[in-house]
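*Asks:* What follows is a set of structures for review.
What follows is calculated from the coordinates using simple rules that are stated; it is not laboratory data. For clarity, every value in this text was computed on a predicted model and none was experimentally measured. Cβ atoms are built from the backbone, for glycine too; each structure is taken alone.
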Structure 1
Amino acid sequence: MTKRNFDKAVILNLNKQLIIAGFIVLSSSFLSFNSFAQAGIYSESDIEFQDLFIQAQLEKQKGNYDKEIKILKQIIKRDKSCHAGYYELSQAYVKTDDLVSAEKNAKKAIQFDDNNIWYKILLADIYEASTQYKQAIPLLKKLRVTDELNFDYVDRIVNNYMQLGDHKNAILTLQEIENKKGITPIVSLRMFEIYDSIGNVEKAELTLEKLAERFPKKIQILSRQAHYLMSLEKNEKAVSIHKKILELDPSNEFATLSLNRLQSRSESSSELADLSKIIRNENISLDNKIKELMPHLSRMSSDGEDNKMLQAISKDLIELYPNEAKSYAVRGDVLFYSSDYVNAEKAYSRAIELDDRKYSLWDQWMINLWELESYNKLEEVSLEAIDYFPNQVNPLIFNSIALTKNNGKEEAKEMLAEASFISGDNIKYKDQIIVVSCWININLIPTQEIKNEIIKVQEDRLTTAIHFELLGDIYHHLSDVSKSKSNWQKAIEYGGSKNRLNKKIGV
């Protein structure tokens, strides 16, 4: 036996011994030792009984619940008062989704041992799983009597009342706890959630207000209160709460961002002016600043009214974070969608210098190089990206496009074949590869063959200007003026060079 196999055998043997040891301890629930004439003396029947029990547990560990059930039934047949047997049988039925049999056996277990809380917890679980909420409530109330400090029972009682649509008793249950223990976050927040869910705004607001008064220095509670007030558009109150938060924690980002927005609304300033203040605020992280910027970037167009303001904001971002790739990436995106591809290339290049392991940066850089018509650089950068990210498909596609422009069509076909191989059945790349393949072969294969391929493309799965432009070129070759122009126009909408594409459209 090799050392590796020996070690494996030892581990398996130890695990088996531990499992069996656990089963033997549990098996004491099945045996009535008082019936033995002498301690330590077991009859053959007793040993068989224990053995059945261990077999059942082994089947349970293996997930063979049907076999486990058969063995447990044999155990109960031998001892009809074996409460642990009924409990195990109930659990096995739960595993097989037979909740009727599970309930029956859980009740049997309780019948023979009414003091075991685990039997009652199991029955409560079964009641809830089978939507018997009315039956679950009294059982959970009995369990709560045995452990009043356990909020889990209270929460489950409340949930069952809520499932029945009985909001009144759900609230009364929580108020009973509050009357005994005073105001606590766990109870008050649960009450707030219920009031909020049933649209009782006044009670929901009051509950949070009382909680905040009880815990005036708990930022999490104050934040919850402020957020709710903002949702009700009670902005003056929300501003007051945010100021309290900032007194406790001057660097709190949630309060800083929210206060900035609320105060800006009252001053009737523009969204981008507000954003400029956020960018310059040192108490807000770069990630949160970018998060605030993203909705504006997604709405950018080459001649948008806000472009100059966004360019200024992205410049501020670089000044504040000169060594962060993210700030240059944002700057690059702003310039790209402003059609300033020359300066966008500089920003993307710097972003890659700072973080060459983030693939999305390479992707945008390559797209920008296409718009610059810098095909030699695109070939060079895409090859570098292939080295860094050998399992990424796009660098291979971009490289094949660059090679085609640089009169290397045969090599371009090889690269595209590699892209197709790596992408496999990934639907994300299927249409891109068809478009690029037809474009590479536009003058090499019969027109009908191109038509047969291009009709397979689902245009709603294309997401970059480059692929819409190539698709427009293909339809132009096929003399479909309408489709060629519509795809070139889409390329412009996705950030493509307006000058180049408008020439193709004939504008």
Structure 2
Amino acid sequence: WAAKRRRIEQLLIPLMNLTQAMPHFTFLIPIGVFIGVSHKAGVIATIAYAIPPMTRLTILGVQGISKEVVEAGVMSGCTPRQMMWKVELPAARHALLVGINQVVMECLAMVVIASFVGTRGLGQDLLFRLTGLHIGAGMEIGIAIVVMAITLDRLSQALGKWGPTHHEADLSVVRRHPYLFVSSAVVLGGTLLASFWESAQRVPKNWMWGHAQYWEKIVDWSQVNLYSSTTWFRDQLERFALLPLRDAFATIPWIAAVVLVFTIGWVINGRRLAILSSSMVAVIALTGFWAQAMINFYQLTFAVLLAALLGVPFGIWAAGSARRNSVVQVVLDAFQTFPSFVYLLPAIMFFGVSETAIIFAVVLSVSVPAIRYTIFGVRNVPGHLVEAATMSGCTKRQTLWKVKVPLAIPEIMLGINQTIMFGLFMVMIGGLIKTTGLARELIEAQPNVDSGRAIIGGLAVACIGMAVDLLISEWADKRKKQLGLIEA
């Protein structure tokens, strides 16, 4: 509907930007108030959080259909309904299936958070282990969630690559769809076996292999052998970097921040961007959460800078050869399927309940987009520009640093943008191990069922994300036009 009507799209896009920029916790309290603390509330909150990416990719897919396909449908005499169901949706199936993959990953990201409103399952068990600092049992559950996430991610990615196939007219139904019949036979056989054999229904306890005790041994070993070094590193980092940076951000007047963002927006793309971005910063101050927002913003700033310093050079190195790229992409895919809470476990194991643990967890989780976008930007520089550099006598090093990297800067900045957005979510989740800033407001609002406090806190977080997203996205588009990478 929105893909066909420009006004509806213009109405939906800001709403989707707002909902996607809000922390996960913001969805829980209003739903908990109206539905009650139950399994249903967590399911509804998960659905509400997963709808925007599916809607966005559906709009993108339908609007990205080539004109030739649409014109062929019109020339064939399709009605509007036939055009939608017989032409446009099949043509947009790849984008729709990618959207399904994103929905699966968004739902898994809500596994633990939905347990705050009574959703049962692995997420609730992991939350209990985290709050009790039972790292071994938490790692055991976290690995189960990761395996499930990787499996569903691979299946949904394969579904996205799967396309229609042509069969000869005289083939039987079984030969046309062999996998369907084999999988149906396996399911039917498994169901019949489970009805006669109890061990096929539920895995017996003597078959299970628990590995929580091994993780506990690793934790105990690290606390004995690494305690002095990790404690020294944590204390030095907090003393000479984190605390001075926190104090510096705490002294920033809100009006100075508004003027600074307004100026940056004006320089990038004129008055409209300046007003939009600065008004979002002003909203944070008007909510009364300016001091809390600055605490989380300093954490985010330090973590993003560290992730960029590590991720961008590593991405440039990985983009240097196809073999390195293929290996790194597999590792990045695995890391990107990890639910956010999993990163808290090693952070607590090494640094305890501290600011350093939050920074460590954020850097682990947000380095992936910085690396991935850097690789994409460097490897997708137009071939004729690389050829021109080679014909000019550039060495490989000169081609990389004088041609590829400068042209990849817009994509690298978009990666930093995604790093900031993911970092915001992770900073809020990090509040579970050390509640500070806006994360504290959101988490303390949960048991008190304070919907207003949660929504206003979530709005402040969303304003940070949307202001940064506006500035970086507009700058990247402007820079791409200046470099001739896209049409002006």
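*Asks:* Taking distance in nm of label points 7 Å out along Cα→Cβ at positions 180 and 300 as the criterion, which structure among 1, 2 has the greatest value?
*Replies:* Answer by largest value of distance in nm of label points 7 Å out along Cα→Cβ at positions 180 and 300: 1.
*Asks:* Between 1, 2, which one scores greatest on relative contact order in percent (Cα under 8 Å, 6 or more apart)?
*Replies:* Structure 2 comes out on top.
*Asks:* Determine which structure produced the value 25.4 for Kirkwood radius over Cα pairs in Å, calculated from the coordinates; the candidates are 1, 2.
*Replies:* Working through the options, I get structure 2.
*Asks:* Can you spot which of 1, 2 the value 5.8 was calculated from, given it is distance in nm of label points 7 Å out along Cα→Cβ at positions 92 and 220?
*Replies:* 2
*Asks:* A follow-up question, please. Work out which structure the value 18.5 belongs to, where mean count of other Cβ atoms within 10 Å over residues 140-147 was derived from one of 1, 2.
*Replies:* 2
*Asks:* If we compute percent of Cα pairs over 37 Å apart, for residues 116-411 alone for structures 1, 2, which one ends up with the highest value?
*Replies:* Checked 1, 2; max of percent of Cα pairs over 37 Å apart, for residues 116-411 alone sits with 1.
*Asks:* For which of 1, 2 does Rg and Dmax of the Cα atoms in Å, for residues 348-467 alone, calculated from the coordinates, equal 20.5, 68?
*Replies:* Matching structure: 2.
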